[in-house]
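These are the structures, in C-alpha cells.
Computed from the coordinates by the stated procedures, all read-outs in this text should not be read as laboratory data. As the structure is a prediction and not an experimental result, all values here were calculated from the model. Cβ atoms are built from the backbone, for glycine too; each structure is taken alone.
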Structure I
Amino acid sequence: MSSARAEMLDRVTAYAAENGIGAKSLREIADGIGSSHRMLLYHFGTREGLLAAIVEAVERQQREVMTELAARHETAQELMLALWERVSSPEARPFVRLFFEVLGLAAQGAAGADQLLSGLTEPWLDSGAELAPGVRREAIRVGVAVVRGLLLDLVAGADPADVDRAYRLFAGSFEDLTRIG
C-alpha cells in the first residue's frame, strides 16, 4: 500500500468512526477529510472498495493488538480478558460502531459486499490458531461470534457492566468449550 493511500485510509477511518459513513457519499467523506472524491476513487476504486479497506484495516489492527497482548499473557483466559478490555473500551466504541455499520451495508447486498464479507472471520481463526495451537478452530469461531455479539449488545445500549460480566462468564468457560466434542 502506498504511503499516500495508507495516510488517506487512516484519515477516512478516523472520520468514519467519528461521523459514521452509512448515508454519506464519497464527496461528503472526501469533504470531511479535506480531500476530493476523485482521490478516494483513485486510491480505493469505489465507495464499497473504501468501506472494505476500512474494515480490513481496523480488523488487522485488532489482530495485531491480540498478538501483542499474547506476548504478555500466559493463559488463553488472560489473553481473552485483555483483548476484551481493549475492544470493549469506550475509546474503541466508535470503531465497533463503524464495524457494524459497514457490516450492515454489506449484509444488505451493497455492491462490493463480497469484498466486505469475505475474510471477516478466517483471519481471526488463523491468528487464534497460531496463538493457541491446541485450541480447535470451532472453539475459536465461537469466541469470535461471542465477542461480536456482545460488542453489538454493547453499542446497542446494553449496560456495559452486564455485557462485561457476560463476557467474563464466557471467558471463564472457554477452556471447557475447547474440550467438548
Structure II
Amino acid sequence: MKKADIYKSPVTAMLWSFALPGFGQLYNRDYLLGLLLITWEIVLNLYSNLNIALMHSFHGDFAKAHEIINYEWGLFYPSVFAFSMWQAYNKAMAIRHRHKYDTELKKVYFTGLFFGLTAGMNIGLTAHIHLKVKMLQFLDAPVFSGVFLGIIGAGLGHLIEMFVEKRKQREDSQNTEE
C-alpha cells in the first residue's frame, strides 16, 4: 500500500477546506493543488477586500461593505471556496475507497450541492436584497446575502442532483429488466 493511501476522512477534508480553501488538499497530501488554492484564496481575498467588507457587515455598516468590496474579484471567491471543498471531499472518498477495496472509485459526490452553493453565493453577492423587514436586513450585506443564497442554492442543487440520480437509477433498472 502506498503512503498516500493512508485513510482520510472525507468530512474532515471538506471541513479543512471550509476553514481555508486548500487546507483540505494539504490534508489529503495533494500539496501542489493545496498551495495553489491557498495562494488563489489569499489573492482573491486581498483584491476583493472580502475580509474588510465582512468586518463592516458584522458591524452593521452595509453601505460601507458595498462600497469597499470589489465585486470583479469577489465573484471568483465562491467558485474557489466550493471547488476546494468538493475536490477535498471527493479526493478523500477516492483515497478511502482505494484503501478499503483496492479499486478506483467511479463516482463523485455532492456536485449539485457545491455547484448550487457557488451559483447561490454569486447571485447573493451581486443581487443586493433590500428588505424593510428588520429581521432580514442582514441580506443587504453582500457577504451575508451571498452566504444565505449560497445555502439555498446548495440545497436546491443537492435536491436536483438526487432527483437526477434516482431517475437514472430507475431508467437503468428498467433497461436491465427488458
Value 23.2 of mean count of other Cβ atoms within 10 Å over residues 117-124 was derived from the coordinates of, among I, II, structure II
One of I, II was used to calculate distance in nm of label points 7 Å out along Cα→Cβ at positions 29 and 101, yielding 2.1; that structure is II
Output 17.4, 54 (Rg and Dmax of the Cα atoms in Å, calculated) maps, among I, II, to structure I
